[in-house]
Structure I
Amino acid sequence: MTNSKTFTVSDTAINNVYNAEQEIASLKGVNKENNAAANSAKMGAYGEVIAAIAQVKLVKGNLPRANSKILKGSLVEQAGVKEATAKRYLENSVGAIVLLKDHFGEIPTQYTPDAIVKDLATLEIDSENKLAKAVKGESDKSKAQRLAEQVVGKFSNKKDENGKRVQGDVFKDGLTDEELDEFENAMRELKAARTAYRNSEAAKAAEAEAAEENVAVDSTVAEFTDAA
């Protein structure tokens with residue numbers, strides 16, 4: 001088992017992370033294809049980091065402090081990433097190992113970056129955002145639940161002895177009590193407005209117009225189909 005005295009991060013892994021980060025920087029934008037390529041590059045980089053620490057024995061679900069220091073130092077000083085980015089790599093990679101062990105059993109001795117990325121993909125994790133949510137145990141939360149937690153608040157989480165995220169002992173507020181009262185008043189007003197609109201003549205007219213448009217489109221499509 002790798003310990004802090006023998007733990008190193010290979011130059012190849014660091015170079016691959018560096019190259020991935022450079023590619024990601026050049027791909028950033030609103031273009032869907034670019035975003036998909038950036039996500040792929042990011043997950044490839046995560047594969048390198050996860051593979052580098054896969055054989056390190058975790059202590060209560062955490063990488064030993066000495067190993068964490070070596071990994072973060074390599075990412076910042078050699079791969080050129082920012083401290084915050086290195087922190088995300090570290091936390092999400094350690095969490096990924098816990099997830100992978102939970103779903104696939106023991107980590108293979110020769111666990112390659114490509115194999116790691118493929119295994120994560122089978123868990124529907126193909127981006128840093130999805131990985132972070134899975135690590136925090138939030139991947140199954142609905143949009144409504146996440147929004148409610150942002151407004152009202154939620155319990156903190158902590159790691160159990162096996163490194164799994166479980167409910168913590170502290171409830172973290174979202175809005176303040178005064179803001180929450182204001183939010184609830186605004187919700188009541190908006191819900192009333194939505195109900196009134198749906199029952200209004202304007203809404204019924206808009207629905208009728210949309211229905212007519214759909215009929216017109218269906219007729220046009222039918223004409224083209226018949227002509228063919």
Structure II
Amino acid sequence: MKKQITEEENHQKEWYKETSSQTTKTLLKFINHLLNDYDHDYGTVCHALAAGAIATVCAMNKKEGITGFQAGLVMWEFIRNWVYTNNKTGLKIIDYDKFLYPQYKYYFQKTISKEIWKSIQEQAKKEIENDDKEHDIYIKNLKQYKIDLKKFIKKYPDYYKNKKHYDHLVSGTGNEIDEYHKKEKSGFEFAPQKPFEVVTSRNVYKHWVNIVKGKIPFGYIVQDDNEKN
């Protein structure tokens with residue numbers, strides 16, 4: 001029988017303690033214990049998954065024996081490929097424990113590396129190009145829509161009086177949806193659909209342009225680690 005638990009009971013502390021002792025022989029039993037011996041709530045299942053992932057790495061590491069530097073790379077690969085799969089420019093973890101030591105003043109300055117800044121500029125350029133392309137497609141489709149609508153109105157002069165009858169259904173009640181599907185199956189000729197424009201905020205677009213031009217936002221400066229005092 002599964003044990004009912006809550007996050008407040010801190011079972012996760014014991015789980016995390018047990019992760020470092022796992023081997024490839026004990027791993028499956030440990031994971032099954034986390035999954036099958038508890039009736040998880042919204043929070044505890046997150047700890048169970050995290051503990052299982054760490055235990056897996058610990059078990060594999062007993063075979064490989066990676067360095068601390070390699071462990072850092074493993075952490076970043078997990079972060080990138082688990083949560084931030086769509087990140088394109090870079091990520092940073094801030095260790096606020098360093099606030100306790102004055103020698104880490106540089107660590108909290110508003111700086112980014114040249115490599116990250118270049119990556120941000122390249123992505124801003126791509127965003128501008130994609131937005132411009134989408135806008136050009138919209139304009140082209142809008143022109144065609146106007147031509148098609150003009151032809152449709154010649155064929156169905158009562159269009160503006162009965163738009164609901166001729167237009168495609170965007171949303172509706174169950175009965176309205178059923179009726180719409182019947183019209184589709186019957187070969188009913190609907191009015192042309194006006195293209196939808198995906199609008200990027202002008203402030204966002206201008207922000208991208210400024211980045212491409214080399215204007216660093218938010219009070220940041222570009223500085224490599226070896227240039228810091």
Structure III
Amino acid sequence: MEHITEEMKIHDQWYKEARDMTPDKLPDFISHLLNDYNHDYGTICHALTAGAIATVWAMDHSPQGGITGFQAGAIMWEFIRHWNYSHNKTGLKVIDYDKFLYPQYEGHYQKTLSTSTWEAIQKQAKINIEEADRNYAQYCIANDQYTKEIAQFINEHPDYSTDPQKYERLFGGTQPEWDEYHRKEAEGFEFAPSKPYCSVTPDSRVYQHWQAIVNGKVPFGYTVKEE
């Protein structure tokens with residue numbers, strides 16, 4: 001198994017081979033990428049990408065292949081959506097800065113939103129606000145309960161006021177800290193009540209941003225362009 005690094009540029013050859021891939025050659029190509037190299041943090045990314053591209057080309061070089069450029073664009077978007085943006089609700093855009101070199105593409109770089117995209121953004125902002133309102137209502141109830149519980153806990157453990165860390169639950173730490181935490185848990189140590197948390201409150205910047213969108217304010221200097 002050959003140890004490689006990204007600086008060796010071996011992946012450039014993988015991408016060339018991927019474009020000529022056929023169904024019968026694909027299994028050996030994938031095996032080659034996975035079994036003949038000792039990948040580092042970067043090269044494994046190239047190997048996976050080359051394997052994915054090779055698979056698409058191999059399928060296109062089959063009797064059912066022969067896609068058009070339009071279909072290729074659709075495949076690109078399906079891959080982007082299902083790989084990195086499966087939770088996207090309002091749309092995506094790819095900007096090809098090479099076209100900055102040609103004046104006829106000026107319209108591609110205006111800060112505009114289509115009507116349908118703006119409506120999707122407003123719809124999602126409204127959904128986000130409704131969810132935030134529900135979460136905040138639950139937070140307020142939990143916080144009231146916490147206030148009562150922490151007061152009772154301090155009454156029973158007066159040293160909490162001077163050493164709260166002793167009683168707090170661990171949510172992140174070193175291995176020795178986790179070992180000590182698990183020891184305390186096993187011995188039945190009484191931890192202090194955990195303060196509830198709410199990520200988006202009605203007075204937060206994010207909430208106010210959503211509200212402005214719902215009210216019709218287009219952010220970031222964009223304008224809405226009729227389709």
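Below are the figures for this structure:
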{"read-out": "Winner on distance in nm of label points 7 Å out along Cα→Cβ at positions 68 and 164 once structures I, II, III are ranked, highest first", "value": "II"}
{"read-out": "Structure from which 66, 36, 26 was derived, Cα extents along the principal axes in Å, for residues 84-203 alone, options I, II, III", "value": "I"}
{"read-out": "At a computed 49, 34, 15 (semi-axes √(5λ) of the Cα gyration tensor in Å), which of I, II, III", "value": "III"}
{"read-out": "Distance in nm of label points 7 Å out along Cα→Cβ at positions 12 and 196 - highest-scoring structure of I, II, III", "value": "I"}
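Values in this text are rule-based calculations from the coordinates and carry no lab data. Computed from a prediction, not measured in an experiment: that's the story for all the values here. Cβ atoms are built from the backbone, for glycine too; each structure is taken alone.
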